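Heads up, there are several structures right after this.
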Structure 1
Amino acid sequence: MKKFRILMPSVALACLTALYGYADSPQKNVIDEVVWVVGDEAIFRSDVENVYQDMRQQGDIIGGDPYCVIPERIALEKLYLHQAKIDTIEVQESMVRARVDQQINYMINQIGSKEKLEEYFHKSIPALRDQFMEVMRNKGIVDEVQRKLTEGVTTTPSEVRKYFDALPQDSVPYIPMKVEAQIITINPMIPRQEIDDIKARLREYADRVNRGESDFSTLAIMFSQDGSSMQGGELGFKSRSELVPEFANVAFNLSDPKKVSRIVETEYGYHIMQLIEKRGEQVNVRHILLTPRASSKDLSDAVNRLDSIRKEIVANSFSFGEAAALLSQDKDTRNNQGIMINGNDRSSRFEMQELPQEVANKIENMSPGDISEAFVMIMPNKNKEVAAIVRLTNRIPGHRANLSDDFNLIKRMYEDHKKQEVLNEWVEKKIKETYVRIEDGWNNCDFRYKGWVKESN
């Protein structure tokens, strides 16, 4: 069976203590014993051994003696979780469930099937989901504690420059080639019959729920075309600003959790929803989304219309930006001359792998100023096909970061540096205030943080 990474990199540190026993560990004959005590919580030898075996299996770089590095990491997590209890920091269960389902889907894609995943872990998917809930809950809590500890960190341009000037040359990051582009999209015409069929299906689902014949969440899992389907259509608590207006207007007017809303049309398709809970200025609903599909002919017609627009742009009848403002149906770029914005950093620059695949394929061999022929693409996060043309406006060669071209990146590096300093100071102070006992044979280490080994040890 092929190997795969169980956790995405951002998850690894905060989830160590919850990884115990995922796959059958070879450490079956280890006599268990307490090796660390942090506050009133013990770290057992089996905890360390299980994490060690898991990291080896995944090919993770431990970065030192595992019997020093791993228990210290577990102890750090316990410090953060203890602080969370003091500050009554919690995370939304709906958010945790969403992350768990995302992780399980990721692992299924990596290993090939649900059956192979269950075989690998010797556990059913529901059992894995329960175990991952603790993983993601702890990670969310640790992240929130760290966010609160560092939320006051600020920087100035002069500080950023001073930080960059002091960086060793081998610490200056290499920036891969990036591109800037404009886009125009046109939605294909959707046959009236397709829309009527979708509305009929949604009315049927609503009737089944209202009559008590079906559970809304079950229908969402089975039929919804939204990413929330695995959570039974549940979105978690959202404010009005986090929802598209048409959806928000209905969601915030729901009052009876037993009833299903009317059909709502948004840019994503057609929805029905059910109230779960209102809490102040936030609402939590579950929904079912069905997205109309265009026929091949409708897509071809949209492509032809865009090809005609492209010819007019090439003939200098109007500019690409003017055409985008007048004709594009992409609301995210229409009012910005069609300039594509990177959702990761809100800049106009993309690495090739950050672009929609269809756009990247077109841009790859284009020169700045070139305009692609019209093509069909799937809109990111909307799961619907549109016709598009793109113009490559700039190609920035790969280079070592510099202040003039990459100031925002260097600023983020410096902010991360300052935040890590704040966290390090907090950890060292917390260690001094916390009862820690490390058993003989486990304390002769060059720990990352000083103060773990007390004089009484």
Structure 2
Amino acid sequence: MKRIDFENGKITSNILNAAIPMLIAQILSLLYNIVDRIYIARIPKIGTTALGAVGLCFPIIIIITAFSNLFGSGGAPIFSIKRGMKENEKAAIIMNTSFSMLCFGGIILMAVGILFAKPILYLFGASDSAIVYAYPYMIIYMIGTIPSMLSTGMNPFINAQGYATTGMISVAIGAIANIVLDPIFIFVFDMGIEGAAIATVISQCMSAIFVLYILRKRTEYKIRFVRKNEFKKCVYFAKNIVSLGTAGCIMQLTNSLVSICCNNVLSVTGGDVYVSVMTIISSARQMIETPIYAINEGASPILSFNYGAGKADNVKKSIKVMMCLVLIYTAVMWGIIITKPEFIIGIFSSDKTLFKDAVPALKIYFAAFIFMDLQYIGQTVFKSLNKKKQAIFFSLLRKVIIVAPLTYALPYVFNMGTDGVFMAEPISNVIGGSMCFITMLATVMPELKRMKNNRI
């Protein structure tokens, strides 16, 4: 397997070698989610209803993903730091602790999801007609909770050991399998929405099996359940994993919260057409953010490893390279958004009646897009260097403390109507992004300077 040399390789090439496979994986994952919805929407007679029913299950899927990131993405940076410090035994225990927590957490989530499926779906707004389709989909999906969490949560440990291409393959296996299996189970076997769920579970199992095989047989650190004599150490590391992973978990959950707030206000101030506009803008944002996410996540294990190794100059250079790549990409995309908004909107909708409302909304929403980079960069540094408090605080700041209140205040208090909903995002980007980045510079850079001086 091709491996990235975090210790001796060039910083720029290391980040690119890690980011490009991750970008491909993210695009494949995004593609298969879109294709999945297209197939479900085309189920004869019930397509539209089935698609809406699946939408009711999305909060559950987000929760599962959030807990996967809590245990997986929370453990991988600490694992990389210990690798950099040459504390291999501790690194192994951290990985195995994350693995054990993912398995245990998966069992609990699966049990709760299956036992309380109907009350949960009604809580999320399911009608009696929608529950007919949503309930069987959710039950089948919940059966695949453990493989879903393992494939998502343990993949960062493959990337953290320098096997970025292998990490990409693990995502590609699940994505391609789902694209192939969906039409077979839905249309060939005539299983409808249940077939879509079965295809998803099988795909998740295939991805999880590949991840476990790699971590068990092919990598330096071998995955296993924690042992009794390691329990005390595991409890200590588990607290650190949860603390650091909370930031990513909160980001997942708060994104869902903000979407609910936006749709609620837009439905009152602008009607269904503006809910559709926000759906298009959210889809555009997801597409545009994917490379930014890939660059940041590609840089993360390199930052962690060099921080653990005490190589302050390499950490600084990694931050600079990450910043340059992200800012250059964002500047190009921002230019396209502002000058060619019709092109962006046209990717997701051909309804010309939407363009009149969607074009100005898109321009407002992305007005301070480049400031969002500052949030991403700061958050990545905090997470990679195990700065738990900062990572959690800035995860909450932008979405919960700034965006959510502004989403209600600007339309209702300041009488800005629908424009107020879209304006909340750029305001939060400027305030939250700037505060996160400045705090990172004020706290991390002096520490790196001290680290360098201590090694001299």
Using distance in nm of label points 7 Å out along Cα→Cβ at positions 70 and 406, single out the structure from 1, 2 with the greatest value.
-> 1
Taking -1.33 as the value of log10 I(q)/I(0) by the Debye sum over Cα atoms at q = 0.15 Å⁻¹, for residues 134-341 alone derived from one of the structures shown (1, 2), identify that structure.
-> 2
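FRET efficiency 1/(1 + (r/R0)^6) of positions 126 and 182 (r between Cβ atoms, R0 = 35 Å, to 0.05) was computed and gave 0.95; which structure, 1, 2, did it come from?
2
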helix-only ellipticity at 222 nm (-39500 (n - 2.57) for each DSSP H run of 4 or more, over all residues; to 500) gets -28500 when computed on, of labels 1, 2, structure 2
Work out which structure the value 45, 32, 21 belongs to, where semi-axes √(5λ) of the Cα gyration tensor in Å was derived from one of 1, 2.
-> 1
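The numbers here are math on the coordinates, done by the rules we state, and not lab data. Computed from a prediction, not measured in an experiment: that's the story for all the values here. Cβ atoms are built from the backbone, for glycine too; each structure is taken alone.
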